[in-house]
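In what follows, structures are represented as C-alpha cells.
Any read-out appearing in this document is the output of simple, stated calculations on the displayed coordinates, not a laboratory observation. Here the structure is a predicted model, which is why all the values come from computation and not from measurement. Cβ atoms are built from the backbone, for glycine too; each structure is taken alone.
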Structure 1
Amino acid sequence: MVDDFTYLIPRSYRKDMNRDGIFFTSGKMIDSILNDQACEQVANVATLPGLAGPSMAMPDVHWGYGFPIGGVAATLVDDGGVISPGGVGFDINCGVRLLTTNLTEDQVRPLARQLADTIFKNVPSGVGSKARIRVDQRQLDMILTDGAGWAVEEGFGVEDDLLHMEENGAITGADPSEVSEKAKRRGLPQVGSLGAGNHFLEIQKVSEIFDMEAAKAMGIHDPGQITVLIHTGSRGLGYQVCQDRVRDLEQLYARDGDGSYSSKFDIRIPDRQLVAAPLGSKEADSYLGAMRCAANYAWANRQLITHWIRESFNEVMKGTGLDPELDMVYDIAHNIAKIEEHDVDGQRKKVCVHRKGATRSFGPGHPEIPEAYRDVGQPVLIPGDMGTGSYLMAGTEIAMKKTFGSTCHGAGRVLSRSKAIRSFKPQTVIDMLASRGVYVKANSPKVLSEEAPDAYKNIDDVIEVAHGAGLSKKVAKMVPIAVVKG
C-alpha cells in the first residue's frame, strides 16, 4: 500500500516483470480485486518490453482478455515499445457521449416512457441489429477515415458536434486497406446501431453538482436538468479487426518449455493473449491502421445515434410547447491505443498509451482539450450501472503525471454475465428499477439479467477512488430516469 488509494505490485514480485504494477483502489474495494484474476494480469502486462511506466489498473478493474479491463500501459515509441491488441480489446472505441438538454425533470418524467419507447424504435439495438441507413463499400471506407465527420457531412448532426469529441471524431492514420473484407462485411449493415450487452442509451437527470464552475463550462446548470448518455462502440467491425490481428500475431509466437511464449521479435510473454508487435514494425503499423478505422467507425456510429435521439425528442414533444435542444458535452473512447507525448523520467517522449476500459483524463490547459473546457480540464464521462447513476468529471494535472492522463471508465463488473443470468431474473430487475423511478426498455430479457445493478461495483466507491487519487475530479452526478438496452 503506497497511500489510501494506491496499491503496489513491486517489480520484484516476479522475475519477468520489467516494471511495477499499480492499482488505484481503496481498502473498501481491495477484496474484489484480490478475488479476481486482474491482479495477475496487471503483473503480466508489466512484462512487456519498452514500458514507459508501471502497468496500471483503474478502480473499476476486472479480468479481461490479456490486459485487465480497466488497464493502462504506455510503451515508448522510439525505444523498444510495443503495441498489443489485448491492450485495446475487442470492442475498439467502445465509448461514451453525453448530451445536455434545455429540459427539466418535471417536463420530461411524464414523457419518459414514451421517449424511451420512441428511441428504442428509432435506434436499432440488440445482437445482430442492423442500421436504419444503407451504406456501400465506398461510403464505408469514408466512414473508416472520416468518422463522425462523415455523418455530419451527410446531415446527421452539426459541425459544432465535432468540436466536442475526442480527436474531433476521427483519429488520423486510419487505413481502410488494413481492414479485412470480413470485418467490412460485418460493419456494413451495422452503422448507426446500439448493439447489445452493456451498451445503452440513458435519459438522466442531474442529481448533484460538485464543481459549479466546471459544470457550467460543460453545460450543466442546475439539479433536475435532463441529460442523455450514449454508450456503444464499433460493433462487429471492431471485434473482427481485433480478432484478425490477434490471430495474425499469434502465428508469430511459439510456446517455450517454461510455459511462456516467444516470438520472432525477441519478445517473451507469459500469456498468449498478450501478443504484441514492436512499434514501427509492419505488423504494428497494420494493426494501428485498422484499429483507427474501427475507432472512427465507432465515432460515426455514436453520431448517427445522436441524430436519431434528437429526432426522437422532437417527435415525442411535438405539440407539447416544448422545444428540445440537445447539445454535445463530450465524446470519449475507452478502448483505444493512442500515440501521445508525455513526460517520462523528466523528458518529453512519444508513447503509445493503451487504455482498455480506461478513459483519457487530460488536465487544464492541454491543447487537445476543446477550447470551451481548457480552463477546467477535459470532460470525463463515467457511466455506472442502470440503477444507480453516472458521473461527469474533469481531467487533472495529477492524472497527467501519474497515469499518462488516464482514469477509470465505469463501475466495473463483479459478476460474470453467466453468473448474473443465474442470479437475477429479468422481471426482478424491471421491478427493482421501477421502484427507483427508472423505466427500462430492453431488446432481450437476458440482457436485463446480465446488466443487473448488483452485477457491478458501486459506482460511488469507484468515483471516490478516482477523485481521491486525483485521476479525475467530480463535477456532477446524473441518475437515470429511463434506459434503453440492446
Structure 2
Amino acid sequence: MEKKRIDEFTWEIPPSAKAGMKVPARLIASEDILKNLDEGVIEQITNVACLPGIRKYAVCIPDGHRGYGFPIGGVAAFGLNDGVISPGGIGFDINCGVRLIRTNLTEDELKPKLKELIDTLFRLVPSGVGSTGFVKLTDKEFDNLMIEGVSWCYRNGYAWESDIDFTEQRGQIPGAKPQAVSAKARERGFDQIGTLGSGNHYLEIQKTSFDDECDKKTAEMMGIERENQITVMVHCGSRGFGHQIGTDYLQSFGQAMKRYGIHTNDRELACAPFDSPEGQAYYGAMACAANAAFANRQVITHRIREAFSRVFHKKPEDLEMRLIYDVAHNIAKIESHDTGKGYEKVIVHRKGATRAFGPGSPDLPEMYRAIGQPVLVGGSMQTGSYLLVGTKKSGEITFGSTLHGAGRTMSRAAAMKRIQGAALRSQMESQGILVRTASLKGLAEEAGFAYKNVEQVVNAVHKLGISLKVARFIPLANIKG
C-alpha cells in the first residue's frame, strides 16, 4: 500500500488506500523496522481505520506485529457516543502489564545468594498453565477485588500504601461490573491471583545499566541510582479470567453488530457501540479483569518482598523494595485527547502499547509529574529491558502511547523448531542468566531470536520523542511460565 513519509519515524497510509477507511493509518517505525514489517500488520491497522467513530488515525507502534483483530502494538481512539469498543483492540489477556521494583542491593551483594533467591521465588510465585495462587477468596471478596484492584490488596495486607500511588490509575479502573462477568470467567479467575501463568510472562531479577542516551538524573528521581543496582520486573496479566471475558464478548458482539448495522473487514474486529448495553457490559467486565490483573501483579510483589526478606534476612523496607511503577499494555480507557478538532473524551484502545503521558499530567503520581510517566519496556529474556519516560509529544501524535516490548518476529511454533528448551536453558546459563521454568517447551517459545532487537525499537520511540530512555536492565535470573 501507498505510504507517505511524515518524518524520520512516521509513515502514513491515506484513507484512499482501502475502501472504508475513515481516517489514515500511521506506522511508527525506522526504515529497517518498516522494511521487515509483516504485511499482515498493514492489513490489520488499515482495517482498524475503518471502524465506526475512530478519531484522527489508527496507529501502530514500532514493536508492532500481527495479532487478533488489531495488530499487537495497535492504538486507536473512538468517540464515546459514535464509536465502538472491540475486544480485539484490547487483547485476550486484559491488562497484561509490567511492573518494576527497585532494591538497594548491588550485583556484588546479590550474586552469592542469587540461586537461593530464584529458587525461593520459583516456590512462592506459581507459574505455568493452570497454576493457582495462595490467596483464597469468597465470592463476595472476589467481587470486591474486581472492583477495587490494588486497594483491595492494601486492605488485605498485600500492598504498601505507596504501591497504590505508583500503579497506573492507582490500580483501579472505574466502572467495573462483576455482574457482567460470566460464571465460567469467574471460575477461571477465582484462584489465579498471585500467579505468573504461561506464554511470555516472566519474573526477572535484573541489574541496572546506562548508555549514553539514558537520563541518569531522571533515573535517580525514580529510585534507580547507580550501575548494577538490583531490580525486579514482573510481566503478567489477568490470565484465564481475562481470556474468558474476551471470548464471551466476542461471541455476543457478533449478534450485536447485526443489530447495529456494523460491518468490519475482519471478523476478529467484532465490536459494539461503546454507549450500547452490549458495549457497556463488556467495558464493565473488562474493568473487572483489569483490576484483577493489577491485584495479581500486586500479590506477586508481596511474594517477591517475602522471598527477598527470607534470603537476605532483612525486612523489605530495609531493602527499600519500592514499586517504581506498574503500567498496563492491553487495555481500553476513557481519556481526554486532542482528536484534531479540539480535546474530547474518547475510549483509547491500547493493545501491546503502553500509556506514556508527559510531564504535568494530573494522572501521574506527584513524584513523577515533573518528569513524565515511567514506561516499562520488556525485551526478550536474553537481551534485557528498558525504563523510559513519557513525553508531551506522545499526547500530540500517539494518544499518549508508546511501545510495550520488543515485539515478536516469529511464531512460537517457529521458535520451537529452531531450539529445544533444554538447549536454550543451557545457552542462557552460559550467558550468566539463571532460568527456572514450569515448561521447557514454553521456554523454547520465548527464545531471544524470536523477538525484534529491543534497542532498535526503543531507539525509534526515543528519537521520535514519544518516550525517552532512562535506564536499561540486564537479566540475571528469570522465571518463565
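Before moving on, here are some points about what is shown:
- At a computed 19.6, 64 (Rg and Dmax of the Cα atoms in Å, for residues 77-332 alone), which of 1, 2: 2
- Read-out distance in nm of label points 7 Å out along Cα→Cβ at positions 325 and 381, computed value 2.6, structure in 1, 2: 2
- Winner on distance in nm of label points 7 Å out along Cα→Cβ at positions 117 and 469 once structures 1, 2 are ranked, highest first: 1
- Taking mean count of other Cβ atoms within 10 Å over residues 141-148 as the criterion, the largest value within structures 1, 2 is that of 1.
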